[in-house]
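Engineer: Take a look at these structures.
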Structure P
Amino acid sequence: MIPLSVPNLKGNELKYVTEAIEDEWVSTGGSFIDRFENDMARYLNIEQAIAVQSGTAGLHLALQLAGVTNKHEVIVPTLTFIAAVNPVKYIGASPVFMDCDNSLNMNISKLREFCKTECSLTNSGLVNNKTNKVIKALVIVHVFGNMANMEELMKIANVYNLKIIEDATEALGTKYTSGKYSGKFAGTIGDFGVYSFNGNKIITTGGGGMLVAKDSSLAGRAKYLSTQAKDDSLHYTHNEVGYNYRMTNLQAALGVAQLEQLEVFIETKSNNYFYYKKLIDGIPGLSLLEFNKKTRPNYWFYSIVIDNKYSVNRDQLLEELNKRNIQTRPIWGLIHEQKPYLSEKGYQIEKANYYYKQVLNIPCSSNLTKIEINRISEHLKDINSQ
């Protein structure tokens, strides 16, 4: 079986985890947590990063710190993993679903049109004319490591007073190489950025995530809230409701070792992407999804788009490849069609419906070999010729 996306643990992972165990610091205290946070901040060229239990926990904290309450709405994509949207519900706010563009990221043109024609800018903020609720924030997801159009998004945010939360859970290492934000990493442009280290991400801690904030005082508050809001840790004084959201030292030990290898992983995934592209471009009906040309992507996931020139549809191709021991996955089910969100509003969702039916993710691990890529490509050709 060629798996879809698995960890690459060939660095100092065992050494650092063993050190943490020998020091008997295995829970939410220990030197590796501080080290991982400092290493991440240094990598991203920012002041501070806060290690948390998951990307979802980071998003929950970011929404709270952005001032979102149960009286507000939050603009979100429909084409994403549901974890990007569930924290909106944790707070009791309402999501407003937005369509995607051809990059699978949020359609910024439709977002601008929605803000201009469906909302009113008031002293209280941007008000949805249909619900009379203030739209407080927007969650932008850099889908599969591909940078969304942050230049245009930040213009809209400035006009309409929206807090921007970057879900960079799939995009660690992706950065602009030209334009206004040249040199800036995904997750460091908006008001908040969130990263994930789940087992299938470009680096992993088994679980865990990281939260960053443009306002350093809010980063400090995130750390406070993530550690049960302790005002006096000796006498267990808590003046607010906090969360058990702190990363463990064992996870952080893995993270330190993984971050040491991130640039090597990106280089490997870039080489594999272009090798795939050369082979897949010669197969009628298939194309490899492009990345934003103004960026150095992390090439986290490789997505093929299947059109009617190919001999089978997405589901048939998925089934056939899995039979041949090649693990593939469809894109996520659109969130506005999921049962918990059927009563929520969406705006002109069209392209997301198309891409949901046409996109298939193929093996993309950083330890994927050219021999395996050749095998996958040959099977794609063979299926098309049947």
Structure Q
Amino acid sequence: MDTMLIVYTCRYRYIAHDNGYRRVCYYTNWAQYRHAPAKFVPANVDPTLCTHIIFAFAKLNGNHLAPFEWNDESTATAKGMYERINDLKQQNPSLKTLLAVGGWKMGSAPFTSMVATDASRREFATSTVQFLKKNGFDGLDIDWEYPAHRGSPAQDKDHFTQLLKVLHETFASEGLMLTAAVSCGKSTIDTAYDVPGISQYLDGINLMAYDLHGAGFETKTGHTAPLKSHPSETGTDKQLNVEYAVNYWLQKGAPAEKLNVGMPLYGISFTLANANNNGMFAPDKGNGGKAGTYTQQAGILAYYEVCDMLKNGGTRHWVNEMEIPYVVKGDQWVGYDDPESLKHKVDFIKSKGIGGIMVWSIDLDDFTGSCGEGKYPLLHAIKDELMAGQTQQ
């Protein structure tokens, strides 16, 4: 018996593997600009580790999708990144690819304009079908961060639902999938989404269950994606964990089988106010940790950069109550996920009947094996735990 299951949602197929669990991997088209050995292109992807790859990001040009990078689309003389990512299906014929539009940097304004009228929504839907088909994608991922936020008016909550309705109706006859990346913050969920409404039109709901803490908006250290709250947390801080976010989406009416719970393949870093006060919730300077050698962004480190920190004097600590690690080196503090914490998260989503996991992003795992744990240790840990207790037939 083939272990691949076909999950019917809406009026077309959303394909799942590993006895029903999806492994959705975001691929970022700017990872190509990192210096070697961190430079990441489609050839670096192991297509057996993901059931779905979401290419991030395309942008909006009025009511039409448009490529973001100069080499996303193929030319007469060079194969583009879209084509190169879709070529991975030759190695894994069951792999599905989607194109994501949006992201944090694009913001809300282009979406607000596009969703304003029924006519503009339909123009986007019909032109998107053509764009996806031309470039070999199996679907679209809407990454609007967020409806009714960041300058987006309150009516965009309804406009977002209407957009998904039109996309669903347009995609159905074309066999295209439709997913969305959504917030895990309670206040954003309440004001941005009609959860039962959007759930009926989406094949997958990618819950961004990370970036729950960060130096840019807090004055103390915190983990990017704690599984559970800490007993010392009070008020809204008790909501800033994966367990709460998943339970709240379920409570609001999201079908468990459509959720893909996000897991970070990176750490959020802080610069401690006092290197001798370095525990969980220790005061920080508010400007993020030092930029990584390769990712070059203050406040964030790829998993392979966390490994370098551990190899060069960093000390790993484990927080039992939250089921996550952090590392300290001098005045640098990083909350991250490793194989141990990811296995706890996988066990949690299995206990809730969740349909799958999502990772941000595949290029931040240790794809070269520099940590000494083999290539892609985080994705392998996730896949292995999803399959644990299952019998292949």
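Bear in mind that the values in this text are calculations on the coordinates, not laboratory data. Just so you know, these numbers come straight off a predicted model, no measurement behind them. Cβ atoms are built from the backbone, for glycine too; each structure is taken alone.
Engineer: Quick one: FRET efficiency 1/(1 + (r/R0)^6) of positions 40 and 168 (r between Cβ atoms, R0 = 30 Å, to 0.05) came out at 1.00 when computed from one of P, Q, so which one is it?
Structural biologist: P
Engineer: A further question follows. Hey, mean count of other Cβ atoms within 10 Å over residues 24-31 derived from one of P, Q reads 21.6; which structure?
Structural biologist: This figure was derived from Q.
Engineer: Quick check on the output: 26.6 is mean count of other Cβ atoms within 10 Å over residues 248-255, derived from one of P, Q. Which one produced it?
Structural biologist: P
Engineer: I would also like to ask the following. Quick check for you: by distance in nm of label points 7 Å out along Cα→Cβ at positions 120 and 176, which of P, Q is greatest?
Structural biologist: Comparing P, Q by distance in nm of label points 7 Å out along Cα→Cβ at positions 120 and 176, the maximum is at P.
Engineer: Assign the value 1.54, calculated as Cα Rg over 2.2 N^0.38 Å, for residues 304-351 alone, to the correct structure from P, Q.
Structural biologist: The correct label is P.
Engineer: OK, next. Output the label of whichever structure in P, Q has the greatest value of FRET efficiency 1/(1 + (r/R0)^6) of positions 280 and 344 (r between Cβ atoms, R0 = 41 Å, to 0.05).
Structural biologist: Q
Engineer: Assuming -8000 is helix-only ellipticity at 222 nm (-39500 (n - 2.57) for each DSSP H run of 4 or more, over all residues; to 500) as calculated from a single structure, say which of P, Q it is.
Structural biologist: Q
Engineer: Out of P, Q, which one gives 4.0 for distance in nm of label points 7 Å out along Cα→Cβ at positions 240 and 264 as computed from the coordinates?
Structural biologist: Going through each structure in turn, the value belongs to P.
Engineer: In addition: From P, Q, which structure was relative contact order in percent (Cα under 8 Å, 6 or more apart) = 16 calculated on?
Structural biologist: Q
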